[in-house]
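Some structures to go through are shown next.
Please treat every number below as a calculation from the coordinates, not as lab data. Since the structure is predicted, the reported quantities are computational estimates derived from the model, not experimental observations. Cβ atoms are built from the backbone, for glycine too; each structure is taken alone.
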Structure 1
Amino acid sequence: MLKILLIDRCYFTRSGLEIWLNQAGLFSTPVVVTGLNNLMLAKEHAMQWQPDLVIADLYGFSGDLHHVQQLSSLLTACSEHSKLILLQSGHNAEMESYCQQFPVAARLAKSSSLEQLARMIDTALLARPVYAEPQNAAPLLTRQEEKVLSLWMEGTNNHSIAHRLGINGKTVYTYKRNIRMKLGMCNRFTPFLSLPEGVG
């Protein structure tokens with residue numbers, strides 16, 4: 001099974017690429033695609049899930065960064081087990097210079113055609129090392145934890161989360177604690193380091 005992680009602030013790019021990557025016949029093996037718009041979650045996902053390929057547009061996050069060195073943990077996590085393709089939706093000389101320190105399989109303008117992206121993906125996947133297939137794979141978060149995290153990141157309070165999911169308020173607190181532990185969050189504000197689309 002081929003695992004692909006998409007990191008992009010733009011909802012339309014993420015969902016469009018996800019649909020395109022999942023279309024029948026694009027790959028000779030089954031594909032699992034995960035799209036994220038949060039750098040902290042992307043880093044944790046890259047470390048835990050170890051995707052075969054990461055496709056990222058980091059330019060959309062440049063306003064969230066105090067310094068480009070904040071990308072180091074994400075770029076390290078992506079390059080340890082994965083091939084990394086950087087999509088360039090803008091120009092940031094400092095970011096481009098910093099990213100050159102890490103093994104990047106390809107850089108491609110975001111306005112490039114899907115045919116060009118497909119060629120880059122093929123080249124990157126052919127160059128990746130072959131790992132033994134794990135016997136069983138466990139997701140990082142449970143489905144219920146993912147629902148709680150999504151509502152949490154929207155700014156929904158514990159009472160509203162409990163009401164929407166039909167659970168007790170204390171259970172929401174427990175889910176949040178488990179999420180923080182699994183994702184290595186240092187405090188309860190960590191999920192808001194990168195706000196969802198439309199916020200701000």
Structure 2
Amino acid sequence: MNNLLIGYARCSTDKQDLQIQRETLTSLGVAADRIYCDHGLTGTKRDRPGLTQALAAVRGGDTLVVAKLDRLARSVPDARWIAEQLTERGVRLQIGASVYDPTDPMGKMFFNILATFAEFEADLIRLRTREGMKRAKAQGKLRGKQPKLSSMQYKELRRMYDSGDYAISDLAEMFRVSRATIYRSLERTPVSR
């Protein structure tokens with residue numbers, strides 16, 4: 001039974017909703033029981049069970065349908081890997097209303113261009129996020145991770161370490177932090193006099 005439409009939808013966080021993507025896929029002719037989803041998984045993670053199921057469901061002559069390319073792949077290598085999977089099986093890819101065959105030279109070129117733009121868009125989102133965090137930090141709204149030890153504890157830790165009477169593991173147990181925290185704290189705290 002060839003020429004099936006298999007849908008795939010994905011959202012990056014648990015707070016996002018897949019309903020709009022599902023509705024889009026249904027409006028494009030995908031049966032509701034043929035829509036595979038990943039919820040709360042970023043596109044940069046290759047291990048996406050819904051995508052794995054969708055790729056397993058498509059056969060030669062079928063069409064994999066996604067609402068937008070960034071829901072399928074978020075990087076050029078990932079998009080190429082998916083394109084190779086589709087090409088090997090003779091499966092077409094439909095993004096929104098546009099359908100193309102990855103075995104066709106124009107289709108391959110189009111897929112690579114779209115994948116490049118998807119990666120560019122993901123990079124822009126990361127850049128905007130970093131800028132937003134920087135702005136929030138400047139306004140005092142984002143303070144970052146709080147230190148595990150107070151300034152007094154840092155000084156006491158340094159004094160105890162410099163005395164030579166305590167091993168790192170002893171200090172970690174006394175201050176109830178990891179050994180790595182002790183090492184980092186000692187790097188940041190000047191040698192006591």
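Here are some notes:
- When FRET efficiency 1/(1 + (r/R0)^6) of positions 127 and 143 (r between Cβ atoms, R0 = 41 Å, to 0.05) is computed across structures 1, 2, the figure 1.00 traces back to 2.
- Comparison of 1, 2 - label where distance in nm of label points 7 Å out along Cα→Cβ at positions 103 and 151 is highest: 2
- Among candidates 1, 2, the computation of mean count of other Cβ atoms within 10 Å over residues 111-118 that gave 17.6 used structure 2.
- Top of 1, 2 by volume of the Cα convex hull per residue in Å³, largest first: 2
- Origin of the derived value -16500 (helix-only ellipticity at 222 nm (-39500 (n - 2.57) for each DSSP H run of 4 or more, over all residues; to 500); candidates 1, 2): 2
- Source structure of the calculated read-out (mean count of other Cβ atoms within 10 Å over residues 63-70, 22.5) within 1, 2: 2.
- Structure (1, 2) behind the derived value 20 of relative contact order in percent (Cα under 8 Å, 6 or more apart): 1
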